[in-house]
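Please treat every number below as a calculation from the coordinates, not as lab data. Quick caveat, the model's predicted, so the values are computed rather than measured. Cβ atoms are built from the backbone, for glycine too; each structure is taken alone.
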Structure P
Amino acid sequence: MISAQKVPLFDLVMCLSSTMDLIDPALVNHHKRVAYIASNIGSQMGLSIDQQNDLLIAGALHDIGALSLTDKLAALQFDFKNPQEHAEIGYQLLHNFEPFAKIAVLVRYHHVDWNEGTGTDFKGGRVPIGSSILHLADRVAILIKDGQEILSQVKSIRDQVEEQSNKMFMPQIVKTFVELSDKEYFWFDAVSQNIGETLRKRAGLGATQLDMKSLLDLSSLFRRIIDFRSRFTATHSSGVAATAEALARLMGFSERECLMIKVAGYLHDLGKLAVPAEILEKPAQLAEDEMFVMKRHTFLSYRTLECISELNIINDWGSLHHERLDGSGYPFHIKGSDIPMGSRIMAVADVFTALSEDRPYRKAMNHDRVLLILQEMSANQALDSDVVTMLKLHFDDINSIRMAAQATSIEEYRRFLQAQN
């Protein structure tokens with residue numbers, strides 16, 4: 001029996017933020033910079049600690065709705081078209097997780113221009129000051145040029161921001177930013193490679209711990225962010241999680257361990273946030289270099305989550321789902337008894353779910369074909385034979401559980417798409 005553990009909210013937010021920034025070198029630390037700049041402006045303006053923390057989280061997740069690499073790179077332009085689209089998607093992804101309800105609103109309006117005061121309202125909604133702070137912080141972050149001495153850039157950045165006072169930005173926030181910009185530490189911290197630790201010290205989130213229910217809810221949010229980038233993956237993690245949970249229960253896992261493996265199922269493809277949607281949706285077999293990019297996702301999942309010691313077991317179960325008993329898997333080529341049972345269950349759940357759903361390059365396979373492939377992989381020492389046998393014995397029940405979970409997810413996905421229109 002695995003004992004109860006609580007997971008720091010701040011660490012999980014930073015994990016998600018870091019993973020989003022891995023999709024392209026131009027994005028490295030972008031979200032953290034926005035979080036740092038926004039929370040500093042909030043502090044300088046005398047906002048409460050809670051408001052500063054909301055700015056920090058919103059900054060760390062502000063472009064979560066930019067689902068493709070094209071979207072993310074477009075958002076790095078100081079003035080770009082249709083900025084509200086990804087802001088609205090971000091809101092739709094975040095607002096159903098109760099602890100993020102307030103920051104979802106900040107994200108929703110973080111590209112609304114001040115426009116001489118008319119930007120206090122947008123499409124019938126009141127734009128909070130936090131969104132206006134986030135707007136300026138985001139634009140300042142994209143003006144920073146890596147590879148150039150930061151203090152040599154300050155005047156140019158300040159001039160461009162001041163030029164947009166009362167146009168793009170609220171004058172009060174511009175004034176606060178100008179005051180901050182005179183302080184060298186502000187810029188040194190903003191471009192530091194240790195910006196994550198700087199944010200940790202600023203955040204009042206260190207004591208915020210997630211119990212298993214909250215962790216399950218947050219991992220389900222991660223699942224939507226990971227999967228909703230493509231209609232072909234929109235229900236994948238929910239299917240894997242439901243299948244893994246059902247198999248784990250049949251294999252004698254405790255109730256708590258079954259919840260843990262469900263969380264692992266939701267998070268197992270976390271590293272795919274660093275895979276361009278253009279690759280995920282390619283309607284043909286991937287080229288070799290594209291496959292190399294795809295293979296990174298399990299490694300990135302593992303490295304991203306390993307810094308949270310409370311998630312070590314969940315990380316192993318989820319991130320090692322492409323390891324194979326004969327050592328032919330990836331990325332670590334672990335084999336035999338060195339692969340944890342939770343990881344073996346996840347591997348079977350992942351293959352079973354993938355074979356049972358439509359993909360860009362093929363239709364879902366039928367019952368007989370799915371079982372044939374699973375049994376062949378078991379016979380070849382790729383998948384655990386006991387887990388495959390258990391799935392075969394309870395195929396109809398497990399398949400019904402998978403289908404029900406994915407039906408719920410597809411309805412979520414439909415509502416998600418409708419909310420953008």
Structure Q
Amino acid sequence: MNATINPSQLKGIVSAPASKSSMQRACAAALIRKGKSVIKNPGHSNDDKAALGIIKDLGAAVEKVNDGWLINSPGIYPRGNEINCGESGLSIRMFTPIVALNEQETIINGTGSLLSRPMDFFDKVFPQLGIKIRSKKGLLPLVVRGPLTPRNIEIDGSLSSQFLTGLLMAYAAADANDVSIKVNNLQSKPYIDLTLQVMKHFGLNTPENRHYEEFVFAAGSPANHQQDDIINYRVESDWSSGAFLLVAGAIAGPITVTGLDLTSTQADKAIIDALMAANAGIAIEAKGIKVHPGEMTAFEFDATDCPDLFPPLVALASYCKGETVLKGVNRLVYKESNRGLSLWEEFGKMGVDIRVKNDLMTISGGGPLKAATVHSHLDHRIAMACTVAALGSGGRTILEKPGAVKKSYPDFYNDLKSLGADVSLPQPFNFKLD
């Protein structure tokens with residue numbers, strides 16, 4: 001299945017979708033808290049659906065209500081001996097320690113690229129917490145059996161902050177007190193801010209953050225997750241997906257993107273800094289963020305703490321005169337694809353010169369791009385980056401396997417078409433990845 005993207009001029013107003021980072025954390029917190037919670041403005045991406053499926057499998061009752069999902073959780077009582085996280089990296093890393101809170105042996109599995117992502121973090125850390133674990137040489141499936149016992153531990157945070165998110169949630173659920181988790185070389189710190197923010201909102205025992213080097217659960221501070229009050233949580237709009245819309249506006253606008261919170265802890269809010277550094281036409285207005293094409297110039301940007309911005313940043317840099325330098329390439333290997341390689345390959349087909357050396361990526365831009373046939377690599381962010389870049393190209397672009405976008409932003413093509421993008425898709429467009 002292919003998508004055809006022709007050069008387009010966009011105009012109009014579009015709302016950014018719900019954040020799967022916020023949604024999945026809220027699902028985990030609602031499960032742990034016990035009692036009733038309502039998650040409003042929920043997402044409906046594959047990753048969001050995976051998180052809802054997991055908490056059902058772990059004992060929560062999930063009911064659709066007018067403004068979202070009503071979750072009634074008795075605690076962690078698995079309904080079977082296996083959970084599947086789909087292709088969600090956050091779900092596998094966050095829910096595995098939560099699963100390990102119970103004594104039942106449980107198989108934890110996934111699909112797609114998740115099967116090749118390293119999970120040996122758990123092999124190293126879980127025995128320190130009294131958890132029995134077996135894996136396929138550090139890969140899925142994992143077989144775990146608890147119960148997890150909170151202890152003072154020291155972990156490596158260089159691969160992903162999501163492992164720490166899972167441990168913080170599990171420690172809170174286990175009523176940890178007078179223990180701490182020390183972290184070396186923590187990456188993506190803003191995502192830990194989001195985790196702590198969600199934990200606090202749901203009344204969980206939230207640790208003290210000591211400069212992102214140690215997270216301390218104080219003595220005498222048990223989790224407050226058995227209260228009778230219903231917790232209402234509104235999922236934030238997603239800066240990760242919104243970044244593609246903002247870059248589309250800078251390439252082919254003018255458009256206005258609504259719903260994005262400038263005070264959010266989401267790491268990908270940094271796309272605003274990148275657009276300003278590129279001299280893009282951008283204005284923060286009461287109704288949203290307005291972006292329009294302009295004479296854009298090359299820029300430097302450190303994406304180490306926001307690696308999901310690499311794909312939209314490469315699309316943006318392709319239209320900036322000069323050599324843009326992005327830092328953080330080493331964070332791109334274990335995604336849905338090896339994104340550094342995928343970006344180099346697909347944007348190279350469109351005539352963009354990309355060079356990678358150590359942790360730096362250099363993009364020689366200026367546009368317009370060449371018409372080409374490109375491939376998503378079954379990676380949602382590569383699919384969106386290629387599509388956005390094609391809006392300002394010199395001819396028709398064919399994107400193979402566009403259905404990858406369903407992982408995070410299933411309405412992506414509909415939203416672009418509502419803005420006037422000349423995008424054609426097979427009818428019916430069923431998003432199958434094979």
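Of structures P, Q, which gives 2.7 when distance in nm of label points 7 Å out along Cα→Cβ at positions 57 and 313 is computed from the coordinates?
Numbers: P: 2.7; Q: 3.4.
Corresponding structure: P.
Comparing FRET efficiency 1/(1 + (r/R0)^6) of positions 193 and 249 (r between Cβ atoms, R0 = 30 Å, to 0.05) across P, Q, which is largest?
Working: P: 0.10; Q: 0.65.
Biggest value here belongs to Q.
For structures P, Q, calculate distance in nm of label points 7 Å out along Cα→Cβ at positions 89 and 121 and state which one comes out highest. If you can, show how the numbers build up before the last one.
Values: P: 2.9; Q: 1.0.
Of structures P, Q, the maximum of distance in nm of label points 7 Å out along Cα→Cβ at positions 89 and 121 occurs in P.
helix-only ellipticity at 222 nm (-39500 (n - 2.57) for each DSSP H run of 4 or more, over all residues; to 500) was computed and gave -8500; which structure, P, Q, did it come from? Mind dumping the intermediate values first?
On the way: P: -18500; Q: -8500.
Among P, Q, the structure yielding -8500 for helix-only ellipticity at 222 nm (-39500 (n - 2.57) for each DSSP H run of 4 or more, over all residues; to 500) is Q.
Figure out for me which of the structures P, Q the number 0.55 belongs to, where FRET efficiency 1/(1 + (r/R0)^6) of positions 137 and 273 (r between Cβ atoms, R0 = 41 Å, to 0.05) was derived from the coordinates. Walk me through the numbers on the way to the answer.
Details: P: 1.00; Q: 0.55.
Answer for the origin of the read-out: Q.
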